[in-house]
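Below you'll find the structures, each written out as structure tokens.
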Structure P
Amino acid sequence: MVSSIFYVALVFICVALTILAVQQLSDGAKYKFRYKVLNYLGVNDHQKSKLIFNQLLIYFGFPIIIPVMISMVISFKLNQIMLMGTQIQSNNYSFFGLALVLFLIVYGMYFSVTYINFKRNVEIK
């Protein structure tokens, strides 16, 4: 049962991240003009890359702050209840930590691909 729920959650995460990535990449034409203006103002490529990274970090970062905090509280409470009922000796943080690491790996892959493609879309030629 847990593996099927984890699979459904992974599918929903991938759908949500795909929507985030496609929305950012579809706005590339608008941002291309803005980064071209920055190029005329003397901003070098390293600074533009840093700006793109910060822009995407904010765009991808804010949607996970509150859900991670809420799921942490819920997970700790449910783990306490489950561990009390089964008498298993385990750390409450291990279950949430593993799930969070797996989530951040998938999230990081989507962020990286979006960052690379976004940089390519706004590249000044």
Structure Q
Amino acid sequence: MAAAYSEDIRICIIKAYNEGQESVRQLAERFQVGKSFIGRLLKQYRETGNIAPKPFGGGEKPYLNEEDLAWLKARVEAVNDSTLAELCADLETSRGKKVSQSSMCRALQKIGMIRKKNFSC
């Protein structure tokens, strides 16, 4: 993810815009930023008087919460030779959450369960 523009460049853009000599497009070319950034910056400045960057949102919340992961860990410890498909089906019937096998694999990695191959001799 890209970092926010510095406060210095934000101040320069606001000053240049307040002088009224250049359009938004010209400002974008001059400061080598996007027109949409300048539009959002000007809107933020008009509405709040603040030009500081907003905090990042933090991303999407995980579909499987801590309770689901605890259930999954207990399930794997009880029956440790289940396939991903079986774990997905058990999660859906027990917890009501349907996930793909790749999501199940990531969930197992998150709780520290590694994939072991069973060899029949």
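Computing helix-only ellipticity at 222 nm (-39500 (n - 2.57) for each DSSP H run of 4 or more, over all residues; to 500) across structures P, Q gives -31500 for structure P. Look at relative contact order in percent (Cα under 8 Å, 6 or more apart) for each of P, Q: the largest one is in P.
When Rg and Dmax of the Cα atoms in Å, for residues 45-92 alone is calculated, the result is 18.7, 57; to which of the structures P, Q does this value belong? Only one of P, Q returns 18.7, 57 for Rg and Dmax of the Cα atoms in Å, for residues 45-92 alone, namely P.
Determine which structure produced the value 2.3 for distance in nm of label points 7 Å out along Cα→Cβ at positions 13 and 53, calculated from the coordinates; the candidates are P, Q. Attributed to the structure labelled P. Out of P, Q, which structure matches 9.0 when mean projected area of the Cα convex hull in nm² is calculated? Clearly, the read-out refers to P.
Where a number appears in this text, it was derived from the coordinates with a stated rule and is not lab data. Computed from a prediction, not measured in an experiment: that's the story for all the values here. Cβ atoms are built from the backbone, for glycine too; each structure is taken alone.
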